[in-house]
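Novice: Presented below are the structures under discussion, each in the form of structure tokens.
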Structure P
Amino acid sequence: MDWLTWRRSSRGWQYDPPAKIHTNIMFGPGMYLNPGFVRTHNITHVINCAFDKDSPAWFRTKYPENYVCIEALDSMDEDILKWYPEFEESLNKFIRTPESKTVYIHCQCGINRSGFLALLFICKKFGYSFDLASSSILKQRPCALTNPNYRLQVKSHLEHNEQRPSE
């Protein structure tokens, strides 16, 4: 897969649309999380992969039980996998909730932390291939998945752990 080809179609992280990666899971930047966006996309739950300052306070104040903040760092020196257990547990809990419609996953810019954690989840949970899932994400949100170390970490993790759909 030619990652750079997808990037050329990006209008910038503020303008690229969010990526719908499963019927009830989407990701993008924290700045998109406003009441109109939440209504339009039927968002009932939010996972912030960055820090509280990167998410509008109104949602976590109004729906504290439907909001989780992971506090992952975005750096070439970090291992994105260390935040995956908390992310996976939170997303599984949210999608199992009877009133759950759409879970919105975000970080500051909707590029790396939310993108790679969501990518790993859909590959593990639903058995999607890394290349197919990455292509789908980049077609929708071409600015996403730019950290090459996170890409290698996720791809290596999936290659060393069977990619069968999880329960």
Structure Q
Amino acid sequence: MSTFENLTEELDAQSIDTHASELHGMLIGYTCTLKHSQASERRARYSEWIGREPSSILVDILDSAFASALDNLEEYSNFEFRLLLPIETAPISERVASLALWCSGFLSGLGELGNRLVELEGLTNEALADLARIAALTDEVPEGEDNEVDLVEIEEFVRVSVLLIFSEIHAGSR
């Protein structure tokens, strides 16, 4: 079972309304704001995000995603970072909605930077604006090869934007 499916299953088991992609986006945005985090601090964030105390299984899934994100966002990570989205065989409208939720969650998690967000420059600000536009997507997308290709390109744009944002935020700490 994929991490997306595991997270979705655990959120459903706990009757938590937060979508797995949105929660992963929050986690990645939050991860971009720091290099290290205490387990107790992350657990408090998880509780805040889902509106209750998370189960130990949910904590394990999110902590694993956090560790993976740090490994895959670092400077010499071989660009292995991936968004947590439904599988490619899911209907395109579900995948587009999940990508929009992921971007919304990412921007929310990145909000931990507060006023430091205004210090980000050029391409990073453009990327943030583009992510906000993607987060606002609400249109139904019909199935079709052209839309599939477009979605793959947008997902890759989001992935590379996150790498750029992480790099920009941590440029002075290397």
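Novice: Which structure, out of P, Q, was helix-only ellipticity at 222 nm (-39500 (n - 2.57) for each DSSP H run of 4 or more, over all residues; to 500) derived from, given a value of -21500?
Specialist: Q
Novice: A follow-up question, please. For mean count of other Cβ atoms within 10 Å over residues 97-104, the calculated result is 23.1, so let me know which of P, Q that is.
Specialist: Q
Novice: When you work out mean projected area of the Cα convex hull in nm² for each of the structures P, Q, which one comes out largest?
Specialist: Q
Only the coordinates and a few stated rules stand behind these numbers; no lab work does. It should be emphasised that the depicted structure is a prediction, and the values quoted were computed from it without experimental measurement. Cβ atoms are built from the backbone, for glycine too; each structure is taken alone.
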